[in-house]
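Next up, some structures in structure tokens.
Here, each number is a calculation from the coordinates, and none is a lab measurement. Values in this document were obtained by computation on a predicted structure and should not be read as measured data. Cβ atoms are built from the backbone, for glycine too; each structure is taken alone.
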Structure P
Amino acid sequence: MSYFNELNQAVGEPLPDWKPRPLPQRVTLRGRTCYLEPLTLDHAEALFAAYQLFPDDGHWTWLPREPDKTIEDYKRWVESVITINDPLLFTVMDNKTDQPVGTLSLMHIDPENGTIEVGHVHYSPLLEKTIMATEAQWLLMNYAFETLGYRRYEWKCNSCNEPSRKAALRLGFQYEGRFRQAAVVKGHNRDTDWFSIIDKEWPAINQAFRQWLSPDNFDQDGKQKQSLQACRK
């Protein structure tokens, strides 16, 4: 649908009831397989140990920082970010063990325009390719759309990061384009790919997540019966 002003010029959809959205808070978000809680120094040792389960440092390649070589280095980084509101970092906690298994954040938070981004996604081998990995993403999306009422939820990644690109599409994000030479990271050019979900798309995406996350969608070995993409269709 097209909209026009009194001069017969094309304008965007009117939003007469729009109000700036609340800032995200340090809350706990609970799911069936995992829960998110604000990153604290108490999580540092378990997270560092979980990341050491990787056979090499490949999981650091597309993160903005270099790998932490010691627990002291990692603790210093945690201390430097736990009081920051943007990015607002959360720890993914395994419901079965109550142990930290990864982190992610809300960032580039723009309450005036209702836009917010998920980022700093750093999953350990205890989290990768599990139901928890998907549920953690859904918990944060659901908080942004349902609780806070944001209009736009973004995902951005290095264009070379094919696993991240595939993850965004699997989760229901729409590819929007590539920002060429967007940054210099670790001495290399970074082209940045942009993805988003908007509020009009969220109800159908949310329903698919709920269908996929249902215990009925998994057999006794934890294997999915329907993929997340199939649930969206």
Structure Q
Amino acid sequence: MTKHRNAQGQPIGADVPGWISAAPIPKTPIHGTYCDVVPLSMDHAPDLFTAYSADTSGTLWTYMPVGPFDNAPAFATWLDTACNSHDPLFFAVIDRSNGKAIGIASYLRIDPGNGVAEVGFIAFSPALQRTTMATEAMYLMMRRVFDELGYRRYEWKCDAMNAASQAAAKRLGFSYDGLFRQAVVYKGRNRDTAWFSILDRDWPRIRKPFEAWLAPDNFSAAGQQKTALSTFMQTSDGKD
């Protein structure tokens, strides 16, 4: 790493020429091929509650600060709060094949001045988990912050006990930054928080595998992937 020093000979960070600010994240839809990511509204409540009800074990909510929800009114009460939140800024993931909302995700800790935002509160129903739509939704949200809005850093944080979330972050191209011990107390228990990130300089290398994976010719007529996203990521990294 190149060392930069000031007039006093002290090491300092590299210049960021022309930096002023990233743009605020708009509450507008992001359209994809398999799914749309749209501002969350109360109109989504019936579809979302139905989709989440398929998680009969309640494990979807284990690492979330809220849930599980016992009934539709309880879920609607929370959803109303989420709809009116600006940070986190919530979106619903819509299955383009039927127009139904099947999951939510949000941007949070949004800091345009420093060009940093986090993706979080990712609650994907069983109908969305491990699907092409799930991956595309994450790609669409990344593309917005980097390509449309000029952010420098995009973060993913999760409970260090949440192995599935950590695996998802790595699959999606996030790099592990470290562990913040005793960072949060939620649901009456401690959370050590694992931090991951993608930087703007990494994004072109990560975007290319997403685009290759999402291309129609990477899927069979039955919708099965031909080449895994991880394979495209390895190729982009210059690995065999």
Discussion item. If you rank structures P, Q by distance in nm of label points 7 Å out along Cα→Cβ at positions 134 and 222, which sits at the top with the largest value?
Written reply: Q
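Between P, Q, which one scores greatest on distance in nm of label points 7 Å out along Cα→Cβ at positions 30 and 198? Display every interim value, and only then the final one.
On the way: P: 3.6; Q: 0.8.
That would be structure P.
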